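**Q** What follows is a group of structures, each given as structure tokens.
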Structure I
Amino acid sequence: MHRYPGMALAALAAAATALTGLAAAPANASAARVATIVVAPGGSDRNQGTADHPVATLDRAQRLARDLSDTSDVVVELSGGTYHLAKPWKLSSADSGRNGHTVTWRAQPGERPVVSGGRRVTGWRLENAASNIYVAQVPKGKDSRQLYVDGTLAPRASITISRNDVKVTQTGLTIVNPALNYLASLPRQDRIEVESQNSFTDRYAPVRSISGTTIAMQQPAWNNNNWGYDTLAKPFAGGTLLLENSSSFLKTAGQWYLDPDAGLLYYKAPAGQDPNDRDIELPQLTSLLQIGGTYDNPARNITIEGVRFEYSTWLQPGTSTGYANQQNGTFIASAYPQPADVLTSCQSGCPLFEGARNGWHQIPAAVQVSAASDITFTGDTFTHLGQVALGIGNDANAHASGVGLGTSGITVHGNTFVEDSGAGIVAGGVQPDAHHPSHPAMANKDITITDNLVTKVAQDYKDMSGILSTYVTHAVIEHNEVSDLAYDGIDVGWGWGANDPGGSTDYKNRGLYNYQPVYTTPTTLSDNVVRYNLIHGTKKVFHDGGSLYNLSASPGTVMEGNYIYDNRNTVGLYLDEGSRHVTLRHNVIQDAGVWAFTNASGTNNTNDSTFSENWYNTGATQVATGAPHNNVLSGNVKVSDGNWPPAARQVMEQAGIEPGLRADAGHSALAPNGAAPKHRTS
């Protein structure tokens, strides 16, 4: 019989014992008691949640845990297998550890529980033998932008076109190349999308209709993708242009097309492959886990350990608002007034465009945390997710709860982020309450991101970095390996200096302050630490940006001991507009085109930062020193013929996941083949 102090708790003790097999109280009465609830896919929700009689669902375990977290620590042990979600899993303040107790949801030792928002597609039949196209029935009305075949993201049906094949108009496109005239005969034209990969933006806009040589586009997606900076109409450096999502584009093996109205999924199989012999997964949910309470009563003291989150999608880009990407996963989500000559007058910003800036949205994450404190993710895997994997304290528009920001004491340690469509981790928001909170509890602070493997993410929304921290006070981003990305590795900050004290002359000239105040107080961006990270394989699509990047003033921020290589001859250390008071020291930058860069002009306040005692072997130094910028270059060393000094080699060896964790075969944050990450040192 479990002993509780006082007769008043006797009934609760008996109930807890019957339900969960509460662990015996320790001899030290002040030590925490632990209640254990066991969940298994083959269990029953009529069971008591013991090891011999586990419950079957997360929902049932959650209700049991709520009854216990006032008086004991609660551990919910998840047996191996897949927990298919019919709706997102939500942990609110009611699911917190209370009275100093904690609630931990963790994998049983040696087990791999999977929380899934997808369904396996079976029952394939050959539809077109000549083209090897198969079809399968799926639930009607369920759309998805992703499909995974044997654990690999399959490409949607698409064709690449030349920018010279079409002419951009204010309502859409005019076909110039007669070879594309067949587009007017295609079915379901309203599901076709245009994707434009530019200098730092990756834009999606859906078609409304095609008649003759006229492609009419859906609004406001088209308007919003064609003003501001690096637009679809006039990218700074035009990249790939694609037409996507028509059954007529099924030309290449491995592509697929979904008709949700008919409930039919089409797949062009590679020669000799029968999809019935493959694990083909179609995501169904747009989020998997939502943790959050309110500012007055946040979710708190919750740990998620050893869980695999898998299969989600995000449908916004296919809607009439499209994905009017601005930078790093932000987009314009509604219509705004535009100048009549927008295609000529607003291709490098304009006053009306500035009026939209504070309304930009963020991509919602598959796993969302807001209005929460003391939340830990450790040893988890975030994979095959159709958006950002983990969002921490993003703006309210990126949280299904409708309550954004407000995170503190969040720890993300030893996890794996791989094969996701958006960024691995996004901490912080971009709207005014993120940088100048209207309620003190909105501030994001003390977010620790350590020893994670972030690789092959941002596969669909290529404009995103591996890890992004925006307006956060004291984010510690340390000992992560970030690799294989179309854009940047690790990005810190937001706002281009426009929200810093005194504002920016650039944004005065552009008209931003017609729509917002010039702030006199600092933003919440300060005292961040980006240290000992291994960043490689970046910039595979977009040349703009940097492998390690800062935006706006960030007093007290230090970027130290990071090792950067293989960035396609682009920028290693990049301080963008308004960056101030940042210290960059003891970093190793290998084979960059520009090892250090400040985007400084006489009007943008990219000032007062220090590059000291860094090592590099190639690349220009483009740092604005002297008045008015006063950035400092001190003791940096150019290395020749691979003769890195011992201190630089020490950084190379120490950067990335800490050696003890690399060697731990049971740890999730390993290189993809299970071996220690390889460090390039020559």
Structure II
Amino acid sequence: MGRGRPHHGNRRRGRSGGPRSRARTLIGTLVVSRPGAAHVETPEGEFELARGGQREAMNGDEVEVALVEQRGRQARAVVRSVISRSVTTLLGTFAQAGPLGVVTPLDTRLGHDFFVVPEDPCVGRLGVREGDVVLARVAEYPTRRSSAVVTIERRVGTPEELDLNVEAVVASYGLAGEFSRAVLEQAEKIEANVADALAADPARRDLRDVLCVTIDPVDARDFDDAVSAQRLEDGGYELGVHIADVTHYVAADTPIDNEAKRRTCSAYLVDRVIPMLPERLSNDVCSLRPGEDRLAMSVIMRLDARGNLVGAHMRPSAIRSAARLSYDAVDALLEGRMGGEGLPCAQRRSHEVSALLEILDEVRALRERVRRERGAVDFETVEAKVTLGEGGRPTGVSVRRRTRATGLIEEAMLLANECVAKRLADVEAPAAYRVHEAPVADDLRACAQPLRELGLLDGATAAGLLAGDPFALQAVLERSRGTSTEYVASALLLRAQRRAVYLPVNEGHYALGAPAYCHFTSPIRRYPDVLVHRALKALLHGQVGGRAMRAQAAALPQLCRTCSEQERAADAAGRASQRVKMAELFSGFLGERFSGVISGCASYGVFVTLDDTCAEGLVPVRSLGDEWFAYDEARMTLTGEESGEVWGLGRRVAVEVTGADPARGRIDFSLARDGRPRGDARRADSPAR
């Protein structure tokens, strides 16, 4: 073992025995995380694949596997047969190999090259050339005796015309492509027809005279929520949340609905949005654009002077947003950096809009206190988005943190979601509830020692943390606030949480401290919200037991599973696309120095998150010093055996950019030689802005 490399103390390597003679068989879904690393998800749990056990199966396939039992280790799986295929089309690069065409998938998890046979005229007919990116349909799947065969359906473009690294992300996470002609034709025929809807439904309330606004990121294009508020004579508040009435236009089992059901959510990538609904709906008919009449589902909530919910009622409505505001503009107004005349609304209404924002900010502060007192846990997170210029070239990084503006919208949406969920849960209406279970003790125990290392955990708080007491989590986060450990502590505690999922039954939301919760506020971009809207409308019309709701109830278990899975894929794809462009950006900063905080630790090095951009990179262990390093997995530290120097979470460091691999979304750092960043990290050539 050489110097500058870690070792793991006195751990012994276990010797595994040979396989037992009897092998169980199970049916499950094959999940390939990267080439050479795969597992199968079965009703009895997840099982890693044995070496060579994937055989002809591909990511997403339904497979029959044999479990190979081994003493001292979890059973490994070997694919026996493929029951059904997941991949029918794929994006890949084309090359000629003698008489055969070869399509190499951009999704490296597929693990096979696909061949175009000489007698297939698709290459010449479509004008496909060497290196082109193509969309191919699988004609024959690989077997143990034969290779996979495809036919090319469309030439997508050349590598120069496309951003192959981002296209690879799209392909790797199985994100949807273009909408079908049937979907687009249905969408084009849809008109807003607000007056007709009001006339046809006496229960739909005309709220077009109520002052309401939308508040979104500056680059948003679909506006699915608007807010209104007023102070009441008794010192309380009336808070209105108005959500785009997507289900008025999208009936169940129509082409648009079936496509939305397949996509389940919009995916937000670094350079594009892959929408759940066609733009005709998402950016036009259903979007709550300022000054235009739009149909909505409104939740009107009454709060007392301390922000406690007193009552709520829900109904279909028609609204007219007075202004499309950005978070930046609202923050500027609330912080006194801008007057109401700077808001993008009619000058005569600027005073009214300013007053509305002040009321919403009061409600925000009250609701934050209410949720904190009932045990809600608010994790401090940041969102780093790479900004792109001409040709998709990265130009900088925009870092978003929670502000008063984002908070006032978040609190309004959280409360509306809770009110709708409680109303539906009280009658056991068939809807997709958002469920977050309490963390398990083992996961909390794993983060306890690193939190002690950060000085954030004492004896009493530790006991509460291990018991899953949300107030103990609150205490840890409060102690870290405003220090270099703030985001590291949030990340540790977030990793200890169970992932929130969609379920057909309400089981509450641990992190929010909510006995009932659902997603109601974004039906333009999330299919579970569409299901909730349909259930709420059925409840309001006395039709919860009707045929439509019985059909929805029957489909809910599978729909909830699919929505949870697709949400994870879309989120992961978004993060991966950001990493691609972040690495591309930092490839122009080789040799530059920046300051940051150690945010992760492994046997092979430490991960550093930079202050200005939140870019993360690896400092390999060899860069820490010319000595042996002991890795402590429980403490998440590397310790030099000669110097005794400890490299652990929360430590501030200065690093130098030594490499960047955009295709893998990876940035490499080394410790800056003099231990200090050169100059100011926010200088003119810094990637942060």
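**Q** Which of the displayed structures (I, II) returns the greatest value of distance in nm of label points 7 Å out along Cα→Cβ at positions 387 and 603 on calculation?
**A** II
**Q** Of the structures labelled I, II, one was used to calculate helix-only ellipticity at 222 nm (-39500 (n - 2.57) for each DSSP H run of 4 or more, over all residues; to 500), giving -2000. Name it.
**A** I
**Q** Given a value of 0.20 for FRET efficiency 1/(1 + (r/R0)^6) of positions 203 and 643 (r between Cβ atoms, R0 = 35 Å, to 0.05), point me to the structure among I, II it was derived from.
**A** Clearly, the read-out refers to I.
**Q** One of I, II was used to compute distance in nm of label points 7 Å out along Cα→Cβ at positions 123 and 331, and the result was 5.4. Which label is that?
**A** II
**Q** Name the one structure among I, II that percent of Cα pairs over 23 Å apart, for residues 507-658 alone of 37 was derived from.
**A** Only one of I, II returns 37 for percent of Cα pairs over 23 Å apart, for residues 507-658 alone, namely I.
**Q** Work out the source of 19.8 here, i.e. which of I, II gives that when mean projected area of the Cα convex hull in nm², for residues 235-610 alone is computed.
**A** Checking each candidate, the match is I.
**Q** If you don't mind, there's one more thing I want to ask. Consider the structures I, II: one of them gives 3.7 for distance in nm of label points 7 Å out along Cα→Cβ at positions 379 and 523 as calculated from the coordinates. Say which.
**A** Checking each candidate, the match is I.
**Q** Another one. Given a value of 9.5 for mean projected area of the Cα convex hull in nm², for residues 259-354 alone, calculated from one of I, II, which structure does it belong to?
**A** Only structure II yields this read-out.
**Q** Work out the source of 12 here, i.e. which of I, II gives that when relative contact order in percent (Cα under 8 Å, 6 or more apart) is computed.
**A** Only one of I, II returns 12 for relative contact order in percent (Cα under 8 Å, 6 or more apart), namely II.
A short reminder: the numbers here are calculations on the coordinates, not readings from a lab. Since this is a predicted model, take the numbers as computed values, not measurements. Cβ atoms are built from the backbone, for glycine too; each structure is taken alone.
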